[in-house]
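Q: In structure tokens below, several structures.
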Structure P
Amino acid sequence: MKQNKKGSISKRLPYILIVCALLGLLAAFTLTYDKIHVLQNPNYDPGCNINPVLSCGSIMKTEQASLLGVPNTIFGIMGYTALLTFGVLILAGGTFKKWVWQVAQVAALSGLLFMGYLFFQGVFRIGAICPWCFLTWMVTIPVFVYITAHNLENSIFRIPKSMSKISNIIIKNPVNIIATMYTIVVIILTYQFWYYWKTLF
């Protein structure tokens, strides 16, 4: 099992945040572009409509694609812009007080929970996978894991002694945790849409 060397999380963190933010912005802007065209022309066919399962268009037209009347992509652009700024400031040598990291943890957890909600709605309710949404799922996971590992390593939160072993596992094995979460996502998508995947062979 590949383990993390002490202190390497803080060194990796800004790069991970920046890369994930850029990928997230790419997905959010592309989806926003397609959303605008769908609103202007209901017959518009987004480039991410690949097959009956991999389809953005079918998801864009659902109520789950918006929150309080605002397209989810707008929240994505705002969130990933903030994440990019945060990552750049860290890379530039900026230091932050504990409360900033605590806010970052809440934001990362909120992003993960929202991702879980959209994942559930897309896979189990709508029955489709938006390729660009899939990309946002993939970047949300490492952001959450690495911010959590950083905060645990730097004692941003007080952790009960009974949780110290779990804390150490997260600190030492962020890559393995991310890989495990990715594997779970892939297994769910494979199982849920196997009726279609098997027709491709």
Structure Q
Amino acid sequence: MGSMPTDEDTLKYEAPDQWTKELDDHIKNSKLAQALRANPEFRESRPHLKIPHEVAQHNLTAGTLSGPNMIPVPPYYFNHKEGKSMVCILYVGTHVSGHPGIVHGGFLATMLDEGLARCAFPALPNKVGVTAQLNIAYKKPTMASQFLVLVADTTKVEGRKAWSQGYIAPLEEVDIGADGQIQHPEPLVSADALFIEPKHAKILKSLYRQAT
């Protein structure tokens, strides 16, 4: 297989149609994305685009849930360079609903699990781990067909263990203050998690590299 795309390569994504382009442009040009992009402490990427097609087609978020009316455009991620925090911006369609027009709680749990993990993993010795605990509090119904933001922070690190917390909120309600800090809104759903790096992490990491 060819070399894995860089973070910069993933930002060259071209939408396949006009509707998808409009969604992509809305995220890319949002006030939050522009502020994070201008902050030298954050690194922008679209990690789902790093996964080769033959691997992505078996991946839940980058494959199964990716497409029209689900996750139609690859999410944007902004990771703090020291692994302290992470922001993800995405659009969710109607095909990830439980009750009509309301995003399924299991989908939100999946997004929080992946988002909090992407925030915490850089703090682990081999940058890879598994979910040991995930506690979720659903605050309000999350409506489908809207732009969402997932904000996560790494709160504690002890050897092969890393804790993180975060929430999901509508993009239009997340703002950046004059000090450059995110003004946290009332969340739709929040979570905290514990991730543990397996003892065989080096082997696991090597196998994943071979697959990609």
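Nothing in this text is a laboratory measurement; each read-out follows from the coordinates by a stated rule. In this text, all values refer to a predicted model and were calculated from it rather than measured experimentally. Cβ atoms are built from the backbone, for glycine too; each structure is taken alone.
Q: For the read-out distance in nm of label points 7 Å out along Cα→Cβ at positions 64 and 88, a value of 1.5 was computed from one structure; give its label from P, Q. Numbers along the way, then the final one.
A: Details: P: 3.4; Q: 1.5.
The structure behind it is Q.
Q: Using percent of Cα pairs over 29 Å apart as the calculated read-out, with 21 as its value, let me know the right label among P, Q.
A: Source structure: Q.
Q: Give the label, chosen from P, Q, of the structure having the highest value of mean count of other Cβ atoms within 10 Å over residues 56-63.
A: Working: P: 17.9; Q: 15.2.
For this comparison of mean count of other Cβ atoms within 10 Å over residues 56-63, the top structure is P.
Q: Right, another one. Computing distance in nm of label points 7 Å out along Cα→Cβ at positions 40 and 176 gives 5.1 for which of P, Q? Could you put the intermediate results ahead of the total?
A: On the way: P: 5.1; Q: 1.5.
Label of the source structure: P.
Q: Using the calculated result 32, 14, 10 for semi-axes √(5λ) of the Cα gyration tensor in Å, for residues 16-103 alone, pick out the matching structure from P, Q. Before the final figure, lay out the partial values.
A: Values: P: 32, 14, 10; Q: 23, 17, 13.
Attributed to the structure labelled P.
Q: For the read-out helix-only ellipticity at 222 nm (-39500 (n - 2.57) for each DSSP H run of 4 or more, over all residues; to 500), a value of -7000 was computed from one structure; give its label from P, Q. Display every interim value, and only then the final one.
A: Values: P: -22500; Q: -7000.
Computing helix-only ellipticity at 222 nm (-39500 (n - 2.57) for each DSSP H run of 4 or more, over all residues; to 500) on every structure in P, Q gives -7000 only for Q.
Q: Right, here's the next one. Given structures P, Q, which gives the highest value for mean count of other Cβ atoms within 10 Å over residues 136-143?
A: Values: P: 22.8; Q: 14.5.
Once mean count of other Cβ atoms within 10 Å over residues 136-143 is tallied for P, Q, the winner is P.
Q: If relative contact order in percent (Cα under 8 Å, 6 or more apart) computes to 33, which of P, Q did it come from? List each step's numbers first, then the result.
A: Numbers: P: 33; Q: 19.
Clearly, the read-out refers to P.
Q: Right, something else. Can you say which of P, Q returns 0.55 when FRET efficiency 1/(1 + (r/R0)^6) of positions 96 and 184 (r between Cβ atoms, R0 = 25 Å, to 0.05) is computed? Each step should come with its number before you reach the end.
A: Working: P: 0.20; Q: 0.55.
Structure Q accounts for this read-out.
Q: Where is mean count of other Cβ atoms within 10 Å over residues 24-31 largest, in which of P, Q?
A: Values: P: 21.2; Q: 15.1.
Going through P, Q one by one, mean count of other Cβ atoms within 10 Å over residues 24-31 peaks for structure P.
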